[in-house]
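Heads up, there are several structures right after this.
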Structure I
Amino acid sequence: MVSPIKYSVGTDVSKSDVYVAILLQTNDLKTVVKGTRKFANTPDGFKQFEHWIHSHKKFDIPVHITMEATGNYHENLAFYFDNQCFIVNVVLPNKAKKYFQSLGNKSKNDKIDARALAQMGAEQPLMQWKPFSESIYALRSLTRYCEQLSAHRTMCKNQFEALSAGMYQVEDVKIQLLELIKTVEKQIFETKKKIETTAKQDKKIWDRMEKILLVKGLGIYSLATIIAETNGFELFNNERQLCSYAGYDIIEKQSGKRNGKTRISKKGNSHIRRILHLPALNVVKYGEKKFVQIYERIMNRHSKKMVAYVAIQRKLLALIYVLWKKNEAYDANYQ
């Protein structure tokens, strides 16, 4: 006997609007579109959206709401429906894109994307979203701001060097650039202190961070960035999922007798890859045995430093994940 098992709501979120589609899935795995609509991406729009769902809900069965991670624009919507006890799923853009491609849709618009996300929520075993804690959300805001400041400082330094190498020296511009660089460096210093203070104020976070910071070459700012960008690893069940999320999953191109280059996908969270660059250099510099062995093994095989350091970044990320999940202290002699 065919019976309904769940409602699946797909939401395509933009800065100002939320396009939605609701499906009813039955136990024979068939889906029926029950309605589509557009709402404002505002608190009043969320209430109208919730009322619309209830108007289509004829059976007392679970409602799954699936949305794509779109910067910060999806967060208020996800938080609202999580508070209303709906089952919220937030999927990564690259995962959603691959699923959309598998459906064979040749056209693309907001209504089609909402319908595809609803289909994805109905068919795929997605993990339920968990909201950020206030501490982790603050850490994410601070670490991303610090990253932006660092990029701005680099830009200013490059401009200063370009001016210094010019045919004529415009001293007024150079003086102002130097003052701007000093101001930005002061802001970076203050932001990093605030990151440390924020981490230490949350006992649960700091207790685990202290155990991981025993790794020589890994600093508070780098570790805080990883914890913030992964929401304390809440959505990950294994290292493979984490590496894919960070863009460290391996891509191999092979066809017939032709073997292409093997590389990482880089389709993931770029904040994590960027922040792991310096710690990867440091753990080798400071003689962390596990990572020195990886470096020497890859250098003996390929003689490519960047390949070795990328492998160390991936290994370091996996180590942080394991230590955090197990709440264990780093032991350099552990085999």
Structure II
Amino acid sequence: MGDKVRVLVVDDSALMRQLLSTMMASDADIEVVGAAPDPLVARQMIKKLNPDVVTLDVEMPNMDGISFLEKIMKLRPMPVLMISSLTQQGAEATLQALEIGAVDYIAKPKVDLQQGLAEKRAEIVEKVKIAAKARVRIGTRSAPRPSAPVRTGFSTTERIVAIGASTGGVEALREVLCGLPADSPAVVVTQHMPAGFTTRFAERLDTLAQVTVQEAADGQRILPGHVYIAPGNRHLEVTRTGANYTCHLHDGAAVSGHRPSVDVLFRSVAASAGANAVGVILTGMGKDGAEGLKQMRAAGAATLGQNEATCIVYGMPKAAAALGATETELPIEKIAGAILDRCSDRHVRI
């Protein structure tokens, strides 16, 4: 019993509390220690029960989930999984929660809650177990960052940067992209997110970064100073058309368990850009991106991984390192500078 992950469910819906509690308790490694209908009750239960993980509904009476999360992170930092609706409002709140310090989120099905959650059982159980081991990071709501340092030496538009991330990637990507100057080489990103979330994610990053951030569109030309994020539930590939790179989106089968998949993006960049590319793999659970990054390195690209100490979940970078896909691992705050150094005409590969 002592080795089980102890979970507290916080949700104003009695049905949701029951469904989540029953689903998680059916796993031998999870113990649901309690269920609270609102943050006021949850606060007392956290003090009394000392759970390892809290699942927290975004929309609740008495105090909304975001405000309660801020209090948790200030007074008693712990792993929190947000329960979010697949709406624009839900996406906005979830992104705020991840910036504040939530480890991850679980998206509520739009229809047939019971059946939809049953289909997500394996994902929910895995996220709870990962959250229990995750490094809790205390953040803040988004605020504009100062201008990134000006770099020179990007004389070619053939340079391209490909970044992959999953759990913990919202904050990791914000750290990296806000460290790039307005004339940065083009960046393409795959972050594991459902459809609808990536649009708002790109919009939020665009208000913070010096580069222009947008959700990728099929056939769109890839330009320096711009960042293109794979839309939720669609693969993003980079293709070469004459002297230009373009975005190619498609609805192919999930790869490495994901759509969009980091492996799909990295493999396309290896084929279209070769040694003109830089590949970066950030925090996330699983191994998506490891094989693709290895292909990028074999094609002559520079390859970087986020180090274990700064990852929320050291899964994807660990898998890449085990394959020999990364040349080096760095703390998240040094990755933007390393990208720029490797894109500079002055950089000498060893």
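Some notes on this structure:
- Computed 56, 33, 31 for Cα extents along the principal axes in Å, for residues 182-293 alone - originating structure among I, II: I
- Here helix-only ellipticity at 222 nm (-39500 (n - 2.57) for each DSSP H run of 4 or more, over all residues; to 500) was derived from just one of the structures I, II, and that gives -18500; the source is I.
- For semi-axes √(5λ) of the Cα gyration tensor in Å computed as 36, 19, 19, the structure of I, II it came from: II
- Computing distance in nm of label points 7 Å out along Cα→Cβ at positions 206 and 286 across structures I, II gives 2.0 for structure I.
Any read-out appearing in this document is the output of simple, stated calculations on the displayed coordinates, not a laboratory observation. As the structure is a computational prediction, the values presented were derived from the model and not from experiment. Cβ atoms are built from the backbone, for glycine too; each structure is taken alone.
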